[in-house]
Structure 1
Amino acid sequence: MEQKSHIYIVCSDQTRNGKTLFARLLADFLLVQGGKPFVIDLDAPTGGICDYFPEISEVFDVASVPGQMELFDWILGTPGRDYVLDVPARYLDKLFTVMDDINFLEGAGAQGFEINVFYLVEGSVKSLTTAQMMHDNFTVDRFFVVRHEAMDEDLKDFKKLSLFNNLIVQGQIVLPKLDGDVLDEIEDEAFSFCEFIGGEESDMDAKIQFKLASFLEVVIAGIQRVKRRIDIGHLQKIEPTPRFD
């Protein structure tokens, strides 16, 4: 079976909900697994996630159509590796609309890529409804939900629970809530999840190490579960909802 490369799009309709944190986790997971991912930061001009991956990242400005075309042309022109895209909420609809308009899925497939979306949802009806709209209206290979417990709201409400259950058919990953002292450590630009997993953060306070290790145990198990399904092809690709213009 032909080995596929993957474009991992990490996105959300909301800000400050752990999106960039998850993109970092995903990129470091791929590095730990021996992969050579390239991280694309769309938070121009300064970037955010690039600070954690200075050697394997690039900032792209997708505020304009030429910038969007430069991004897509660059990815398609450099196949054979995985990409992790950290997409700011302000560009969510614009980026996916252009991808559909230019049939980026077909072009990516021709270059050996599959497109996998990791969408961070919050427990509000607005966030869940927007995620469902993105799932139904835009063409990608697979769509996964990432739920940050720190941003969670009560999902016992029938409408919220129904929306959420519709979204997690292909899989979900949970980000447990982190204490402030752990957040202070991992937000330092010098910190690397990859190095921590490899035992290279030995000077960290023991209590913080334990809490961070417990967090990573949950997250990595979720990423491994989803990645295994992708790799062995057990997940059917999304069939987009027909649109009538």
Structure 2
Amino acid sequence: MDSTRRPRILFVYYTYTRQALKVVEAMAVVLRDRGCEVRQAGIEFTDKRWAERFSRFPLRHPYLDLLGMLPAQLRGATGEIRIPDEAREGEYDLICVGSPTWFFKPSVPVRSFLKSDEAGRLLDGKPFAAFVVCRRYWSINLKAVKKLGTKRGGEYVNGIHFSYAGGQVRSLLSLLSYFGKGENRERYLGIKIPPTNLKPDYVEQARAFGNELADRLEADEPTARPARANGPIGLN
């Protein structure tokens, strides 16, 4: 890394409920505090076979809209996406991929990006990390992102997952309720349910992971920058 410039980090992610974006923003605050230049590239899902259902929130038909994505997920389908300029151009010292979990696996938009020529140009010879946002099961998603990124020439360095509250059944009911109503409710189908989406401690987790990434970048520098000041880091 050129020690005369600030380290450059790119977050590439897809989000429908903005949970992945919240994680990115929490990490970005820490990384900028550590002297990094941070760019964000939110992938847009434009494939006409599926994009219309995700053009509104909440979903019009939660059960049908979600189950309608199952065949594509089972076969590992890709689709049309719009990749922001930040992920098409520029040189980065680290790329971090944000991957929501759809039926255990990376979402169609993230998988489509990681299989694209643009991802190959971006990741080739570069370190990359990943984070997964999930209701319950995260390991298949994270392993898939690692595998796809490595196939594109990237060097996988670290990963983390952010899960939702509740057990298997209640967390599913909470998510279905949220997709259908657009807000957290106390009950669904007469059953008491926990809030869905990220747990309150996600900010602390994201900050810690962001600091780990910054530590790695500093360790890779020919001449390390002065140590950061101690003290809490606040979200802006």
Structure 3
Amino acid sequence: MKQRYRLMGILGVLLIYELFVQCVHQPIILPSLISVFEAAYEIVSDPMFTVTVLSTVRRTVLTFTGVLIISLLLGILAGYFKALRLFLAPFITLLRTLPTISITIILLIWFGAERGPVMIMACVIFPLLYEMIESSMNHVDSDLLDVCLLFGATPYEKFRALYYPQLMRELSCGVQATIGLSFKVMVMGEVMAQTSIGIGRQLNYEKTYLNMPAVFAWSFVLILLVMCFEFITQILIKELIRHLDS
């Protein structure tokens, strides 16, 4: 039943898009679905397609993994030590409130075309993951903490019994939400930096020549990538929870 409704939703989106195409009737603004599918076929048939996609995937996955590890480490420590939480608060506020375009320009100047997109994504994603983890550490029932203190529970036992369930619940939702944002920020950084290879580079190239069907086709490729990685992430988190709970 769920799959049927999802399929109906996809067909509805395609139908609405085609109606807009017929109303606008300007291929350079809104290309038809047929032209987009033809451009997608040409893109996938290109020998460089795999290299281009893997380049963006490699940058995104490695950066996301590194940021997640750092966020876990600092978030858990900040949950235990108030001094560290207060020390990091101004840096997190700065990263969260600084406009993305400002971060993009500054980091591209500092780190160049190849490393710039990586740093841009890290600075955008890190505050979100850190605050999610730090917040989950601070939302444990104080009465349960008193019980652990009364029975002399070790720090590991306290973490395993109280903090870990709360943390995994937050991660199961937060990681899925941020993985899609990670890809979007990475591709935006690639477009701005004009990297030597990547999806952002191809989008920038097609935009220069006003090849809108190819722009839409590459956007469709990015959507499929995000959907695949969100699905994979969901499976990995479920397996991790099942393994640690057993």
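A compact table of results
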| item | result |
| --- | --- |
| Computed 18.6 for mean count of other Cβ atoms within 10 Å over residues 55-62 - originating structure among 1, 2, 3 | 3 |
| Structure responsible for -11000, with helix-only ellipticity at 222 nm (-39500 (n - 2.57) for each DSSP H run of 4 or more, over all residues; to 500) calculated and labels 1, 2, 3 on offer | 2 |
| Which entry (1, 2, 3) yields the derived value 7, 32, 38, 20, 4, 0 for P(r) over Cα pairs in 10 Å bins from 0, in percent | 1 |
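Bear in mind these aren't lab numbers, they're just calculated from the coordinates by the rules spelled out. In this text, all values refer to a predicted model and were calculated from it rather than measured experimentally. Cβ atoms are built from the backbone, for glycine too; each structure is taken alone.
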